[in-house]
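Novice: Next up: some structures, all given as structure tokens.
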Structure I
Amino acid sequence: MLLDQARRHAASARILRDSDLELAFSAAYDAARKALTAVFAIQGLRPTSAGGHIAVYQGALAQFDPPLGATIKPFDWMRRTRNDAEYPQADSPALEADDVDEAVEAASGIIEMSATLLDTLPPYGK
């Protein structure tokens, strides 16, 4: 279910790119976050608000880097950029279409990585 949502969010980000950069970036970010969360869910784990979204990033790196760090590491840039867009400061750079393109590409990589992991990781308790 989370992986299906992630794929829909990535598709939405592509559609929104030309009309709403902030929403498109947020959709790409949510796609990546939900894909990583799906990997934790199959292991019987659930990131909570206590750790925030950084817990998803740190947990994924701790488990899968190496060898998958190059795919996971863009998530941190996405997390920080999305936060700047949601809670802008005077010196926060404005989002650009290239940022959305990069985020969609990174999210797509994370989704495919997560799909592969879901096919290989045994479900919790089995």
Structure II
Amino acid sequence: MATAKDVVTRYLDVLYNERRLDLVAELISDPTWRHHAGEVKVLSIAESIARLQATFDLCPVLRFDTSLLCGDDEFVTVCWNGFSTQTSGKSFTYCGIEVFRVVGGLITEIWNSRETGGHWEPPQTLG
């Protein structure tokens, strides 16, 4: 079975970056809890697919790069950098932090920070 880090990496690198909605049922539980500051949404697989499709439709250019990934057998935290261009032509460079809970090889919960403009800088070497 894939590790929690493997599942989250596949979610970001393949499902999002390659727009592979066919992988939703392989990576995300039914239902999934999505936590944002002040709210929790419970999404079915169909609602998760619709949410992702709406994002892909809005952003013909969309990419996430992992800046930092750490975790254990159940929880994985990712700091990511994002790039997108919307159908209007407006482009964005932004970053965020997400915490994923993975149970039985499926993402069951996601905690999202608010996105912010800019990118995380690479770690500096202490000398």
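Novice: Among the shown structures I, II, from which was the value 39 of relative contact order in percent (Cα under 8 Å, 6 or more apart) calculated?
Specialist: The read-out was computed on structure I.
Novice: When mean projected area of the Cα convex hull in nm² is calculated, the result is 7.9; to which of the structures I, II does this value belong?
Specialist: I
Novice: For distance in nm of label points 7 Å out along Cα→Cβ at positions 40 and 72, which of I, II scores largest?
Specialist: II
Novice: With helix-only ellipticity at 222 nm (-39500 (n - 2.57) for each DSSP H run of 4 or more, over all residues; to 500) coming out at -5500, pick the structure among I, II it was computed from.
Specialist: The structure behind it is II.
Novice: Same structure again: Check the numbers for FRET efficiency 1/(1 + (r/R0)^6) of positions 88 and 112 (r between Cβ atoms, R0 = 30 Å, to 0.05) across I, II and tell me which is largest.
Specialist: Largest value of FRET efficiency 1/(1 + (r/R0)^6) of positions 88 and 112 (r between Cβ atoms, R0 = 30 Å, to 0.05): II.
Every read-out reported here was derived from the displayed coordinates using simple, explicitly stated rules and does not represent laboratory data. Predicted, not measured: the structure shown is a model, and the values here were computed from it. Cβ atoms are built from the backbone, for glycine too; each structure is taken alone.
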